[in-house]
Structure P
Amino acid sequence: MAEAAGRWSATHRWTAVLLWLAFVAVATVLGGAVETQSPTAAQLTNGESHRAEQILGRAGLSLPAHEVVLVQDTGGTVDSDRFRAAVGDTVKALNDSGRTADVVSPFDSAGQAAISADRHSALVQFDMAGDALKAEENVQPVLDAVARVAKAHQGLRIEQFGEASFRHGYDAKLHTDYSDAETLSFPVTLGILLIAFGAAVAAVLPVLLAATVVTAAGGLMALASHLVPIDQNGSSVMSLIGIAVGVDYSLFYLKRVREERAAGRGTEAAVTAAAATSGRSVVVSGLTVIVSLAGLYLSGNGVFLGMATATIIVVAVAVAGSVTVLPALLSLLGHRIDKGRIPLRRRARAARGRTGVIDLVLRRPALSLALCTAFLGALLVPAFALNTSDAGVGDLPADSLPALQTYQRIQQAFPGAGSPAKIVIKADGLGGPDGQAALDRLRAAADSTPGLRGPVTFHVNAGGTVGVATVALDGDGTDRTSVAALRTLRETVLPRAFAGLAGAETAVGGTTAVSEDGNRNLSDSTPWVAGFVLLFTFGVMLFSFRSLALAALTLVLNLLSVGAAFGLIVVVFQHGWGEGLLGFTATGGIASWVPLFLFVFLFGLSMDYHVFVVSRIREGRDRGLPTARAVAEGIKGTAGVVTSAAIVMVAVAAVFGALPQLSMKESGVGMSAAVLIDATLVRAVLLPAALILLGDRSWYLPRLLRWLPGGGHTEAAPEPGPVPERDSAEALA
């Protein structure tokens with residue numbers, strides 16, 4: 001398929017280019033005509049918090065976005081006239097905004113618990129009116145109203161914090177940070193490619209392809225979001241993966257075309273040969289990445305579903321562009337691909353250095369295998385102590401958003417006030433005497449149970465059948481203190497409070513509940529996702545290369561590579577060894593979504609290099625070369641391009657790893673480390689050493705499996721002749 005597509009594109013060059021540009025334009029226009037659909041609250045939750053959203057959804061309600069306004073006087077108390085006047089003006093401004101509901105003053109009987117023990121601080125509590133998912137879009141008028149009150153009461157601190165106001169600032173900052181990272185990644189990639197190829201045109205071409213791939217995939221993603229909603233994380237990861245694989249696939253193609261031309265073939269013959277070899281590697285690699293990403297659909301987590309959909313789209317588009325428009329462009333450019341040459345002396349020395357290391361591995365495969373395995377095994381050990389813990393609002397440094405500084409002040413005065421539990425109650429007669437008695441028991445428990453704090457707010461629907469109560473939990477919302485308080489609320493307080501209300505059903509949502517239920521869901525689904533990825537990766541490799549031993553070796557090498565990366569993440573982020581260098585504060589754990597995300601993505605992306613290298617080795621084997629010589633030629637022939645592709649991937653991931661968001665920093669640094677380990681130690685040392693030691697057993701296929709088709713393997717093109725001396729460094733690159 002890849003060869004046929006490449007041959008057609010090389011002979012219908014302008015048609016292929018125009019069709020690709022038309023595809024990009026149509027995808028962009030169609031995507032721009034619709035709004036990207038974000039996940040609903042129910043789609044982002046699991047377990048009991050998901051059940052809470054379902055109860056509200058059936059009742060036509062949603063969990064309200066809870067907000068508070070901190071009124072603080074460090075030099076006075078809440079008893080002063082100016083403090084009371086400030087609180088009164090705040091309550092009035094909130095009510096007059098038209099965007100709030102259930103405003104509770106600390107001087108009301110229901111809000112008395114919202115006065116700090118030192119009486120320097122008080123909280124005005126309220127909910128955003130309407131759908132919680134739209135709250136962050138509607139919160140700006142409320143923020144403006146609070147700001148006007150603060151300006152009118154100089155000398156007092158009057159600041160707002162809550163789910164809507166935090167998300168409003170948080171999403172805006174992330175959008176800016178992600179956009180800056182994406183913008184920076186392109187010139188960084190171009191600089192690396194200029195060094196790798198030594199020619200301006202050859203360096204620009206992969207960047208242009210990656211840019212069109214990300215653009216087209218962005219339009220398709222907007223359309224696909226109406227089937228599988230995609231949040232901002234999915235969009236950002238799509239850009240990261242799109243740039244990386246778009247450049248990688250172009251590198252594989254360009255490497256082979258330049259090599260074939262250096263051997264004396266014409267442009268069309270070189271492009272056709274590249275389509276039959278590197279083009280096939282791109283298809284197999286892309287398929288493997290897509291299969292790995294599809295494993296995320298088994299997680300049942302709305303964020304992962306969006307990530308999987310977005311990245312599957314961008315990888316599929318990258319594969320399509322690489323086997324269609326790229327051969328056409330290479331055919332059009334011909335020898336002009338080498339225009340804008342830069343000196344290759346340093347690149348030639350680097351090539352000789354790589355060759356020297358590979359020669360050492362090939363001469364001492366057993367020693368190389370033992371030393372490298374021991375080193376990676378040492379890196380793997382810390383991974384067994386991996387602990388997950390959500391940073392909550394601490395995912396960003398406090399100095400990156402004013403709202404986070406407000407949150408810290410609220411936590412100091414009112415622990416747990418910023419992230420209350422939201423209790424959904426379904427029962428007949430909630431508005432009657434029995435419902436009121438149950439609510440009184442809940443309020444009493446909130447004031448007397450360790451870990452819980454009042455005031456308890458409550459509102460019920462018109463039919464008196466579904467209500468929502470809020471109660472503060474100690475802790476920062478996602479730490480062990482908050483989780484323990486949540487467990488007490490669910491297992492002890494609620495059963496007692498609503499025992500006298502016939503047919504009552506309760507479910508707890510809110511920040512702590514969503515985090516805890518999400519972690520539990522990930523723990524339950526991880527074995528299924530990992531098993532899916534392992535099984536289908538094994539199947540793809542078995543089908544593609546018709547070797548049981550090679551398919552098994554692939555799993556072992558990938559697991560070792562990913563495990564070593566996990567060990568590094570634990571050392572750096574869990575134990576805090578990289579705090580000063582990377583600018584973060586260790587939380588004692590890794591964000592709960594990062595390990596599964598990295599496992600799936602790294603398992604898929606590592607196949608880029610693996611398939612490319614093994615395909616080259618298999619080509620030599622198909623020509624009748626002994627396994628040792630096929631390995632030597634395959635490894636040496638791909639060393640330069642694998643190194644260049646890995647550097648691009650590491651650089652792009654590192655740009656995202658420099659973001660202030662801790663969870664994205666963990667995933668970016670983890671991806672950089674894993675790709676670096678994979679492209680150097682695993683593919684350049686472990687893979688050749690293992691294949692040489694296995695010898696002809698590398699291609700073992702049991703008789704029971706010999707019915708498998710050839711996986712696309714055909715007799716390779718005639719072996720290239722000697723490479724002209726002037727292009728020797730270029731061929732290695």
Structure Q
Amino acid sequence: MTSSVLETFMGLKSIEPNFIDAWGHSSQVSNENIRNLIAKMGIESVDDDSLMTLYKKEENKYWLSPLPPVSIFQKDTAYTFDLCLPIDSATDTLIYVITLEDGSTQEGALCATDFPLIGTNEISDLEFQCYQIDLTLNLPFGYHSLSLYDQGIEEPLAIMSLIITPSRCFIPDELENGKKVWGSSVQLYGVKSKTNWGIGDFSDLKYLLTKTHEKGGDFIGLNPIHALYPSQPDNASPYSPSSRIWLNILYTDITAVDEFSRNSILQGKVNSTEFQHTLSTLRDSEWVEYKSVTDLKVSALRALFSTLNDGSGKSNERREAFNQFIEDKGELLIQQAAYDALQVHFQSIDSEAWGWPVWPKDFQSYQSPNVQTWIEDNRQEVDFWCYTQWVAELQISEADRLAKSLGMTLGIYRDLAVGVATGSAAVWANHSIYCEQISIGAPPDVLGPLGQSWGLPPIAPDQLQKTAYKPLIELLRANMKHCGALRIDHVMAFLRLWWVPEGEHADKGAYIYYQVEDMLNLLALESMRNECLIIGEDLGTIPEGIDVLLKDAGVFSYKVFFFEQAHDGGFIAPLDYEKQAMATICTHDMPTIKGFWQSEDLYLGRELGLYPDPDTFKNLLDSRTYAKQQILDSLHGLGSLPSDFPRDARETQMTQTLNFALQTHLAKGSSLLLSLQLEDFLEMDKPVNVPGTSDEYRNWQRKLSQDLDDLFANDAISTLLTDLTTSRRDNT
């Protein structure tokens with residue numbers, strides 16, 4: 001395989017073999033690995049002739065399509081796009097009709113030869129020419145379309161999606177004017193309360209919002225609350241969801257659903273001594289017992305759904321609202337509901353039928369005629385799963401309205417996972433856009449010497465463009481609802497993703513690039529429309545210039561204290577943090593403050609066999625001791641600790657004084673947003689997730705050590721929250 005052919009084809013598929021690794025060295029992916037990656041894209045043959053034939057075929061599609069499928073522009077007075085025509089048609093007068101999002105139209109005429117010629121090509125003895133069309137237009141923000149017609153012919157020659165966007169994302173006026181706010185981040189499932197059913201719920205969220213506001217906080221940051229797998233409750237990672245558009249129904253507070261107040265039988269069951277004993281056991285557990293919780297909640301939801309259909313006056317009103325929800329959400333909702341229903345169906349036949357990859361072949365795609373027939377024949381069951389989404393959305397909507405009524409600048413701050421699992425409803429319903437034999441991940445770095453593969457199939461960049469970015473637009477809209485801010489996990493995905501071929505280690509992958517300007521423009525449009533601030537999780541290896549691009553687009557950076565170190569190993573003073581950023585101390589993939597100081601994560605890693613040899617563990621311990629000393633030096637140097645507090649990290653244990661001082665220290669910083677974890681208020685040491693593990697550790701199950709009432713009644717924590725509020729205000 002000659003490099004010229006391979007390089008040509010890599011350009012077609014947006015594959016970049018050269019990159020700067022985590023150690024600052026230039027790296028290059030081998031041709032062999034590139035060829036393997038291309039094969040996993042579903043291309044049957046990767047020899048020179050086959051690749052060149054495929055390249056020519058794709059190139060011809062460009063020339064044979066007068067207009068691209070989509071053009072995205074920041075609002076301006078003129079817009080430029082390519083127009084390809086047979087040479088015999090180039091001098092024809094063409095009529096263009098722009099249909100605006102509101103249905104109104106703008107019309108005009110053009111002749112291609114009045115514009116610059118930028119290329120020619122011959123296909124089957126027919127010559128084509130491509131012109132760069134420049135039109136002066138007054139277009140509002142929004143999703144429009146441009147149709148091109150030959151004079152006198154009704155059928156359009158071509159139709160292009162034409163999207164006009166603002167130049168940057170939404171930022172609330174208070175933040176634009178320099179207001180500094182703080183909030184708490186929480187794994188909602190891990191919240192303990194005296195009322196939930198062994199898993200945090202949306203009523204707990206409302207309580208958190210109210211109490212945080214009372215203490216001077218501005219927002220509650222959530223883990224991804226995406227739909228998971230009710231029939232596979234132990235698949236609990238919020239970062240490997242079934243859908244990123246729909247909600248995890250386990251967050252529904254059953255007793256707060258309207259139908260509960262009208263179902264006396266269910267009320268009696270819930271209030272029974274036996275049921276209350278079960279709830280007490282689930283609440284008191286150190287871990288979320290997903291199967292037990294799911295069994296209770298799904299059974300209760302089925303009872304509530306029956307009440308919805310009981311024919312009473314109130315139920316009829318609610319049923320009308322529910323029917324409207326189904327109509328408004330359309331096919332996207334039916335896809336998710338049908339998948340959940342089919343999982344129940346096939347698992348009732350075979351307990352090993354965990355998802356679509358092991359279902360009968362005729363049921364492995366939403367579009368299958370057998371699936372469509374099954375949906376019609378089992379409409380009541382599909383409607384039930386639609387109902388579970390409806391009541392969940394009503395409750396997150398109530399929480400959002402509460403936050404707004406309290407005057408919180410952000411209120412709810414949601415988290416968008418970077419992808420979905422291979423066995424998800426999203427892939428089942430959209431096979432054409434996913435590369436299912438590939439997983440996204442990360443190349444080798446300091447924290448992961450072998451790299452990472454996350455088991456999440458990517459969407460191909462060319463498929464995104466062919467669909468006029470419809471999947472991305474739907475995703476952004478869904479996740480910007482009912483919140484004031486959205487954190488985008490691994491925001492580098494807007495620029496590039498590390499693709500790992502199925503069956504290979506992560507170091508055999510390569511970067512695939514996306515149309516970052518298009519994606520950021522769409523992000524800005526949806527952000528403005530939903531008045532939703534955007535935070536980009538930009539940790540790890542960042543290509544040069546992307547930080548400026550994100551900042552100019554109004555995306556807030558994500559600054560983790562433990563990673564903000566200078567070249568000499570010291571920690572950057574919080575006052576030197578970027579203003580347009582969210583500062584935090586820990587993330588869900590890191591130890592808590594106490595766990596970090598006590599090196600609990602390192603000892604746990606050794607226990608779980610995550611290190612290749614004893615020397616690796618020793619080196620990590622030595623590095624941790626050095627980092628702790630730098631932290632002590634920094635806190636003392638900036639007056640964030642009492643002068644008589646110990647100064648030698650080797651002899652200093654984690655205490656409440658040190659823990660709370662570190663959080664207040666960061667609160668004095670320059671970043672407009674500050675997010676701190678509830679588990680750090682409670683001085684917990686166990687992590688919520690250990691990267692690189694699956695069954696070795698109970699990831700995504702660990703609960704808070706105290707329930708919410710006790711947390712907010714704690715005098716020491718109340719003092720801390722007051723100090724955070726004061727520090728934020730006094731350093732504005």
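Can you say which of P, Q returns 14.8 when mean count of other Cβ atoms within 10 Å over residues 380-387 is computed?
Source structure: P.
Quick check: -12000 is what I get for helix-only ellipticity at 222 nm (-39500 (n - 2.57) for each DSSP H run of 4 or more, over all residues; to 500), calculated from one of P, Q. Which structure matches?
Derived from Q, not from the others.
From which structure (P, Q) was distance in nm of label points 7 Å out along Cα→Cβ at positions 84 and 556 calculated, if the value obtained is 7.9?
P
Name the one structure among P, Q that FRET efficiency 1/(1 + (r/R0)^6) of positions 36 and 460 (r between Cβ atoms, R0 = 35 Å, to 0.05) of 0.50 was derived from.
Label of the source structure: P.
Each reported figure results from applying straightforward, stated rules to the coordinates on display, with no laboratory input. Since this is a predicted model, take the numbers as computed values, not measurements. Cβ atoms are built from the backbone, for glycine too; each structure is taken alone.
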